[in-house]
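What follows are several structures.
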Structure 1
Amino acid sequence: MSRGRVTPPVHRQKGLRHLPRNVWVMSATSLFNDISSEMLLNLIPFFLANILGVRTAVIGLIEGIAETTASLLKIFFGALSDRFGKRKPFAVVGYALSAFTKPFLYFASTWGWVLGVRVADRIGKGIRTAPRDALIADSIDETQRGLAFGIHRAGDTLGAFLGLGIAAVVIWRTQAQALLLGLDTFRLVVLISIIPAVLGVLVLALGAADTPARLGAAGAGKGVEMQRLSLKEMNPRFKYFLFVLVLFTLGNSSDAFILLRGQERGLSLLHVMGMSLTFNAIYTVFAGPLGAWSDRVGRRRLMLIGWLAYGLVYLGLAFSQTGWQVWALFGLYGVYYAATEGAAKALVADLVPPAQRGAAYGLFNAAIGITVLPASLIAGLLWQGAGAWTGFGASAPFFFGALMALLAGVLFARLVK
């Protein structure tokens, strides 16, 4: 044996039994919250287009403003959780605010009202997201980060699947063969969504616990200055990652446009819900295994595979001629989500020290959320235009998304080594 060589430590792979309670509690909370949210969020584009008669540019504007509002708050509350060494209180308040605001969709009669409710709901998301992600990272060691975030995303997506299933049953019972959404159906779904939203808040409030021992310098709370929200203090690899993430997200508009594409290609509303169920089922099945796989093969490789899959799916959506083609492609889209969502968040934890995780997750989520505004607005304008201009048609936003995915993938491979 040569003298200068150091044998690297061997990390034994751990299974689900070794995941801490916080991972399971946060996964259950996300499950209940997404049962509530996805019942509504998948119907809002059709409420706007079918009932209120607004154009896709307005739908893109609403989605973009809502997500951007959340993203600005994610920066602040992620850093604030670092400052106080507390994650749970911010997560509880954020989920509670969303649970309180969504029922007001029952009274919506204009797109401005929908915008107000969506912004209020996203304020709750902005408060909770970065502290929640940091709480998961604080609760787990690096050898299981991918698995932990994958399990959390699987719970999140299982909730979405169940929420969509409930919405589909309501649609089947009230307007089975209708192409367009009815007002009474939408209002009934709003009322049902209140129950799981409240359950999610209760599970989090009673089951989760902060882990100050893992917060490092941030755990000192009162004796630590609040982190400056500046990229200058972050790892250069983290900066490059955010840069390519912004480019990718610029072509990754709201999934509402894929749902509208399905309807535009001839799917009934019930079939569109079935399409969303297929997506969430595939995402749920693959999120955990692919998250664990990222612990073995590396987050970078899995991210590249996921972005390649995204580009191919969007190219397929641009060329799709029938509703069943959109349905099949949306199912494959679930593989992209499963490969990248958990891996991206685990990669953030790999790139920054524990004391900066809250701020880093805030910047990560903000980079995505801020870019969603121009991304969704661009997609809406490319589809139907604005004013006298009628846009380039339903295929245009998907061609644009595929191009941006290719560009981002090349830069990611070259810059984030």
Structure 2
Amino acid sequence: MNILVVTPYYTPDLGPSAPMFALLAEQLVSRGHTVTVACAAPHYPSGHVHDKYRNGLWKWDEKNGVRICRVRIPSGNRANLLHRLWVFLVYQLLVTLAGLRLQYDTALITNPAIETFLPFAILCWLRRKPSVFAVWDVYPEVGVRMGLFRNPILIWLVKLLEDFCLRRTNCIHVLSDGFLSELAQREIDPDRVAVIPPWLDTDLIRPLPRLNSYSIEHNLDECFVVLYAGNIGLSQGLETVLESAQILANRPDIVFLFVGEGAGRAELLDQAAGLGNVRFLPTESRERLPEVLATADVSLVAMKKNMGSVSLPSKLFSILASGRPVIASVDEDSDSYKLVNSSQAGMCVEPESPSDLAKAILNIKNDPLRRLQMGRDGRAWVLKFGSSYSAAEQFENLLMNIMGDGK
């Protein structure tokens, strides 16, 4: 097959989706397919585009057999909603123009449609190419619950674009069963939905010694590290983590470590002023992520209330792969809650409950043998269910099936 992948984020962008799509594309190439990725110039999570990508509208490259088209986008602050909307528009226009020159049999396009509607409409629907629309967050619901979308006209527009893609694609990919109920409310036929859980490079992200070059460099060897690593955005409810740090302020042996960037980082830094047990460090390269995760004694996944059914944090899978226990502050009916409990990789607490989170941290700290076993159980679960080889096989079958249906 000749496969077109349209996704704004691709390696070397940071965050979970970029390396996941790189792994998938490279695995599909290794299975004998031709893959072209149409993505934005690297800019995530800061929003700032490197100088080398500011010349020309398109830059073509090839890496590990994958042909990559990176389109130029405006550089700026991702916390500014108007700037992000401008970036979305520029990305769509340039990707669509690039795609019109390409020959391909089928396409995999990621949501939200507010970022990818135009390439979907022209490169898939108008050109009658069979497609898979990948839904990793349910829009506009996730934006509304985050407080990002407040304007009724904007909410209407986001839903209109999303519904257009959902109803016209051949198949919808979701990360977990929890998305099915949300899509059912949109009257989407469940037979058109395929569940393929997040995948990752388990050779790269693996258990490493707690004492490592990253922990030594940042003087983190003599304390119990509670780690949040990833995008510091608007949906995680990280204010709750700071309130837990306040509760445990009399425990100098416990350090709350935030590693990452994002739209909510500056505000969170202001809120953390005066908390001596909280530290912030910048995002590290993909290659150094295993050391960052290994520095944790326990890692955190946190989300605001009522976010669990519209989003599954893929960082959870990286934590499990690292062999460290996890505390998930998530809704009880969420897939994250079910995954943590079924894998026995950690503990779950009610979202936005600082006291419950603080108690869970102390429980795990005071039981090192249980902590060790949780880490082992999480690693075993990922090796069984989170392989990139399995994901590539499932996507290959999915794409071949929709091509057969279109004949």
Structure 3
Amino acid sequence: MIRSLAILLVVVYHSAFPHELRADSPPDLLIWEADHLASTKAALKDPTPELQAAVDRLMRQADKALENESYSVTYNAHVPPSGDKHDYASFGAYWWPDPSKEDGLPFIRRDGETNHEQKKLGDKGHFGDFTKDVETLSLAYYYLDDERYAKHAIHLIDDWFLNPETCMNPHLRYAQAVLGRNEGKNSGIIDTRDFMYVLESLELLKKSPSYSQEFENGLKQWFTEFLIWLQTSELGKKECQAKNNHGSWYHVQALRIALFLGQTELARELLENVRDELIPNQIAKDGTQPEELARTNSFHYSIFNLQALGIAARLGESLDFDLWRFRDKDGKGIQDAAEYLLPYVNGTARWPHEQISEYHISPLTNQFLRMLSVRYEEPGWLDVSTELLEGYPTVDPAILISAAFDKQQEN
């Protein structure tokens, strides 16, 4: 069990002023790949058509993001049970009115069937828009050296976390609520897993004149309080112990925040828990993930959980903690789960388990598949089936973030 932190809520941070980082030193990325970003940026001096198209697409998206003035939980018409509009709120995606009850309450669960009307009432949608814009703007700033992008990304982050008028309170008490049953569930903690990409984006923004030590200190204060809530609240403790992808994503989220705050001891505890509890209990000897196979969209959830374990392994690299090659006492590890899924990703086999919805690979997932190709020196992860790529951008945005295994390196 991971022990709770004993940290003062008022923390004074001492670190190099960001302006000192404006030399051509690579960004201190923990999920995205700094060496790949640096070599890709250097390649823009004489880009391939594919790279030029990817950067042109990024610029178009960044220009569009400049038009989105602000994001905040306070802008939502829905008022959380607390009455405080600074509290994040969302609703469970798979819960529906009970047709046998006049008022439909309490809602009943239909796994894999998304209640879009219910889902759009909360903050989850615009949280996703916020994180996507921040990622886009920070990458555009890095590749194009246009200060407008950094300035706006920092403004968006400030509004979400720090501006007293618009900031989110550092907890998730009202996330994934179910009408007639609760005001929020432990499973709602997964809503904010993309905080990790906001923290990655910060590393790209540190060289901007718009980035200040006061801004960074404010974020560290906010994430300190949020991390304490994750570890000490009943919802947080329950999510930490979840046996399926929820437990995995809890660990990833807490791990990236701990590393942002320089809490390496806690980070190691989280990695040890992934190694000693999650991997042995989530992965079967044949490489399947039984908790995810129990879902009605089992292919999606099997990849989703593997992605969480893989990102934990990627974060472990910063502490020389190798989860990629780890095997438990039964010889099982992340690599087994990856090898089981590979033929279904590249289309050489049909998924034999329940999958009630169409599943397509997103650019975010493809970043992870590229990461797998390098870590396991397996080019098969780059050969995603045409069926799974339906709707995928014609220009692959993943090439700007993740390296891919080079077949020529095999020789």
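Taken together, the values in this text are just the output of simple stated rules run on the coordinates, not laboratory data. All values reported here derive from a predicted model rather than from experimental measurement. Cβ atoms are built from the backbone, for glycine too; each structure is taken alone.
Identify the structure, out of 1, 2, 3, from whose coordinates distance in nm of label points 7 Å out along Cα→Cβ at positions 70 and 342 was calculated to give 3.7.
2
Supply the structure label, taken from 1, 2, 3, corresponding to P(r) over Cα pairs in 10 Å bins from 0, in percent, for residues 46-133 alone with the calculated value 15, 29, 26, 17, 10, 3, 0.
3
Using the calculated result -0.43, -0.52, -0.61, -0.93 for log10 I(q)/I(0) by the Debye sum over Cα atoms at q = 0.10, 0.11, 0.12, 0.15 Å⁻¹, for residues 190-381 alone, pick out the matching structure from 1, 2, 3.
Checking each candidate, the match is 3.
One of 1, 2, 3 was used to compute helix-only ellipticity at 222 nm (-39500 (n - 2.57) for each DSSP H run of 4 or more, over all residues; to 500), and the result was -12000. Which label is that?
Traced to structure 2.
1.28 is what came out when Cα Rg over 2.2 N^0.38 Å, for residues 206-269 alone was calculated for one structure; which of 1, 2, 3 is it?
3
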